[in-house]
Structure I
Amino acid sequence: MRIEYLAETGSTNDYVKRYLADGEDAIVCAERQTGGRGTKGRSFASERGGVYLSALTFYDGVPASEAFRVMSHAAVAVCRTAEAFGAAPEIKWANDVFANGRKLSGILIENGISDGKLRWSVVGIGVNVCNDLSALNGIAISLSEAAGKPVSVEAAREELIRNLRRSDSFDDYLSYLRFLGREVTVVENGRAFCAKAIRVLRDGRLEIEEAGGAPRALSAAEISLKL
């Protein structure tokens, strides 16, 4: 596997795609991103003091229906990394990692699918480690704060890479979800309503149940969720 370290780039997701033609798995890390992206077109603050990396992985014959395993694996890798330094992480469906009620990490997945098969994935991960988050008005937390001790970017980055290269199961992903069985607020097509979060299906959809209604499964692309 190729591992490359950069001082700065626009987006590690964009940078790592230059290796798509090589057919070799690769990880690109940057000390800073000038154009970091989050889900649903949001920007992702990427100043020095955080881990910013993208992992390019190639697959052979994996059904596209199993693509959520890419996302769940990335979230578990971040959680294991946070635990290694003494933090207590949890996953906010579908793939944001929180600690102490604040956002610790964001994950952006791009998949290459053809003929019903997953051919490759680019997994972009940003983890707050020791960066200044004061401008984010208390919505984010660093790994150092969550762990209650200083954590270096280098140590967090190498631990994350190690965990990305480990295997895990869907049950591991489920073990970090803390909201199932609770009432949540769902926003769907501009309408906010309360529902019970029942379970996450293997394809990544969340099964919910409104009062007096039948259970139904929705994707993260269709709704936003407030715990």
Structure II
Amino acid sequence: MPNIELRLNKLDNYFVNESFKTLRTNLQFCGSEYKVINITSCDANEGKTTVSLMLSKALSDINKKVIYVDCDLRKSVVSSNYSNARSVKGLSEYLTGLGKKEEVICSTQYENFDIIVSGPHCPNPVDLMMGERFAELLNSLKEEYDYVIIDTPPLGLVIDSAVIAKYCDAAVMVISAGRVRYRQAKRTKVQLEKSGCKILGAVLNFSGKRGDSYYKKYYKKTYGKGYYTSYYEEVVS
């Protein structure tokens, strides 16, 4: 199994860790049947990838076997911003038959935390996600891991996340306070629901911004008692 090193040290502080411990606990309270989790957002740069990686690490910290799958085959930043994975094969290579499963699953420096990076960008990601190889991969990972965290492109921009959602047990939306409007979040939620995937709740991100109370109010209106976490803006690149 190839090994890569994740760069999460800049997020290693008390407030961030406590936020993700809360998110981890609330995810567990949703039930053990939710193993394959689709993480998406309305727009780009809402911190979705950071949330996905840190949630994966938080779950591995309590001895849950976790794999993070980067399904953003259009514009992933994991290999360049969060790891040294530039030379390993990724998901796009597996889905096109250019890589084997054992070649694309990578271990990290964190025990119980594996990762599949996106691989080279490709022109037809939706077609690849609708193929048999993708479904077979997720079914296989579900048998091997306690949690499969799927990082998908923003649903407010492209349809990929809704296509992927039909293979997932549940979904979580990452919403950036002070940036995404209520109607935009609601449209994304409705689109995700059309896939038949259960939405467990939302993560209100960048909640240290002005207008935080405004977004918390609409978060509660839209998602009720769905789980919530936040962390300070300055820890996100």
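Source structure of the calculated read-out (relative contact order in percent (Cα under 8 Å, 6 or more apart), 28) within I, II: II.
Using P(r) over Cα pairs in 10 Å bins from 0, in percent, for residues 55-118 alone as the calculated read-out, with 23, 52, 24, 1 as its value, let me know the right label among I, II. Considering all the candidates, the number was obtained from II. Can you spot which of I, II the value 24.6 was calculated from, given it is mean count of other Cβ atoms within 10 Å over residues 71-78? Source structure for this number: I.
Structures I, II were compared on distance in nm of label points 7 Å out along Cα→Cβ at positions 31 and 167, and the highest value belongs to I. Source structure of the calculated read-out (FRET efficiency 1/(1 + (r/R0)^6) of positions 87 and 183 (r between Cβ atoms, R0 = 35 Å, to 0.05), 0.85) within I, II: I.
Assuming 1.1 is distance in nm of label points 7 Å out along Cα→Cβ at positions 23 and 207 as calculated from a single structure, say which of I, II it is. Here the read-out was taken from II. Here helix-only ellipticity at 222 nm (-39500 (n - 2.57) for each DSSP H run of 4 or more, over all residues; to 500) was calculated and came to -10500; which of the structures I, II was it taken from? Here the read-out was taken from II. When Kirkwood radius over Cα pairs in Å is computed across structures I, II, the figure 17.6 traces back to II. When distance in nm of label points 7 Å out along Cα→Cβ at positions 63 and 143 is computed for each of I, II, the one that comes out at 2.5 is II.
Rule-based calculations on the coordinates, nothing more; no lab input. In this text, all values refer to a predicted model and were calculated from it rather than measured experimentally. Cβ atoms are built from the backbone, for glycine too; each structure is taken alone.
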